[in-house]
Structure I
Amino acid sequence: MDISGIFNIDKPSGWTSFQVVSLVRRLSGVRRVGHTGTLDPAATGVLVVCLGQATRLVQYMMEATKAYRAEVHLGIATDTLDATGTPVSETDPSSVSRRQVEEALTAFTGEIEQVPPMFSALKHDGQPLYRHARAQREVERQPRRVTIHRLQLLAFQLPLVTIEVECSKGTYIRALADDLGQELGCGAHLAALTRLRVGPFTLEEACSLPELEAAFQEDRWQGLLHPADAALLSWPAVTLSEAQEKAVRFGQYLDAGSLELEQAVENDQLCRAYSPRGQLVAILRYDDAVLVWRPTKVLTSAERAQEA
């Protein structure tokens, strides 16, 4: 059975992202399954899981803006920057006011630099940083630029504050919690985290693992499967002719004048290309220097997969 698409799953606490992917692989029988961004085992919320041809679009989906609800514990800093770690400092945060927290949050809005946590999957010398951390090897990490689009204080009940974060890819909410604690002068760690949104996929519309398992048992999983292009619908789109589809499948470029787009495009602009039958064929990239669209990702259609 050729299954291609996206499941929006509400990951429960205690599950790794890999375990969720393994469950989807077992339930669906599809070998090519992947997710668009790891959630720590203790975290909950939206985990976008792609199957079949949709896995070839993961790199684009990872660029999507994400939103989180985070509970930050003031007064205690830990070595992992979250509740799973060992406390490294403890301070009484009772003198911290709501206004101080709100003012501190403004320092982290916009484009900022973050130092990746030692306890993270980012690799150094071929090994995840968390392995170096467990071996008590401190690795120098270069700050990385991330963007905090929105940062809002939702609740203030010391020692806990709850914030909502809308951010770019690569943002570590644990690092943000630690930085907030340092800004306030009392230390802090991430006590709980829920991912609310990845691009267009929201927590309200996510399915739980029991719901997903029941859907497969009752053969109604199709109702939970989003099309492979669901995360890319804000991009420009074109419908190809039969001849253009054939050319794209052979990796040939298309003259910009041969495609009708309803909006102006810039160099390196990506667009979705569909067959005359409405199937996503490829991702095209605009080359302004020579006025052509080049195939940057070509998908295998269901018909071609069955013929093969």
Structure II
Amino acid sequence: MFKKSWLKVFMIFVLGVFMFAGVMGCGAEDMEPAPTDEENVEELTYPITIKDMTGREVVIHKEPETIVSLRPSATETLFALGLGDRVIGVTEYCYYPAEAQEKEKVGDFMINVEKVISLDPDVIFTFEHQDETVDTLIEQGYAVIDLDSKTLEEVLESINLVGKVTNTSEKAADLVEELSLEIEEIRDFTSTLSQEDKPKVFVMIDTESLYTVGSDTYLNNLIETAGGINIAADVGAGWPVLSEETIFEEDPDFILCTFPMRDLVMARENWQELKAVKNDQVIDVDGDIVSRPGPRVAQGLRHIFEIIHE
């Protein structure tokens, strides 16, 4: 993790000057002592009021000691900030990092509201909540933070938000700086590509219904940032269903399968003339990495970038 915040660079410089002056005997005893981290970092005082990623105001009454995560991406962020020991509840799909699997389970796609209440957490993190049980938890007075993020920039913003809520802002800033550098490295390359140099991509979520990702989704933003063109971006928002006619009209260069579906796609007799099939560019991607808007965001971006620009 990069440790190049301006504060640390400044302190190293000041300490270096101080030590040099002492060695050379140039009146170091008259110099002011270098400021400590504690003197420079403003102490966070609770209660605090924050706005979550939906713009809803939430009051955090004290520094959270117990946390429940209702989404894998939120869980990954909490562990990345060193907050694993405070996490007391996660979902069945929160299996990264491995330590998350040891936590109490509070549901899967459907949340067991009674279980969450029994754990009585100080704060609850969710993501793009569509479950009425989340509304119930808010009505019960729990501090629920929605980390809904549809772009890379919003993912970084959500990490800083978790840091602010949990009093780990410095760690969050370091993580965001590291991720930003990795993202910009790829963006510097893809920003120079012409439309002709950007491969067409079809994201396949289901082999039967041909569900894919629309214009306002995180994965769409990942593809565009990686220098690709999502053939469903103009179809609509959310998760539209494409017709085979549309797929053949667009004739994508790559078909990215978010689950292991490559063999099924390659075996479709009526798809053999598709460019992606003919060129053996139907790829089973790591669905977790490319679909979870959390601390592995740069890894997911690079995963797609290396596939479509190999």
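Any read-out appearing in this document is the output of simple, stated calculations on the displayed coordinates, not a laboratory observation. What you are looking at is a predicted structure, and each value in this text was computed from that prediction instead of being measured. Cβ atoms are built from the backbone, for glycine too; each structure is taken alone.
Assorted remarks:
- Given 13.6 for mean count of other Cβ atoms within 10 Å over residues 141-148, calculated: source structure among I, II: I
- Per distance in nm of label points 7 Å out along Cα→Cβ at positions 93 and 109, the highest-valued of structures I, II: I
- Entry that produces 26, 22, 20 once Cα extents along the principal axes in Å, for residues 213-260 alone is calculated, selected from I, II: II
- Set I, II, criterion distance in nm of label points 7 Å out along Cα→Cβ at positions 77 and 117: the highest-scoring structure is II.
- Parent structure of the calculated result -11500, given that helix-only ellipticity at 222 nm (-39500 (n - 2.57) for each DSSP H run of 4 or more, over all residues; to 500) is the read-out and I, II the choices: II
- Structure responsible for 55, 41, 29, with Cα extents along the principal axes in Å, for residues 85-220 alone calculated and labels I, II on offer: I
- Computing relative contact order in percent (Cα under 8 Å, 6 or more apart) across structures I, II gives 20 for structure I.
- Looking across I, II, the calculation of Kirkwood radius over Cα pairs in Å, for residues 45-164 alone that yields 14.1 traces back to II.
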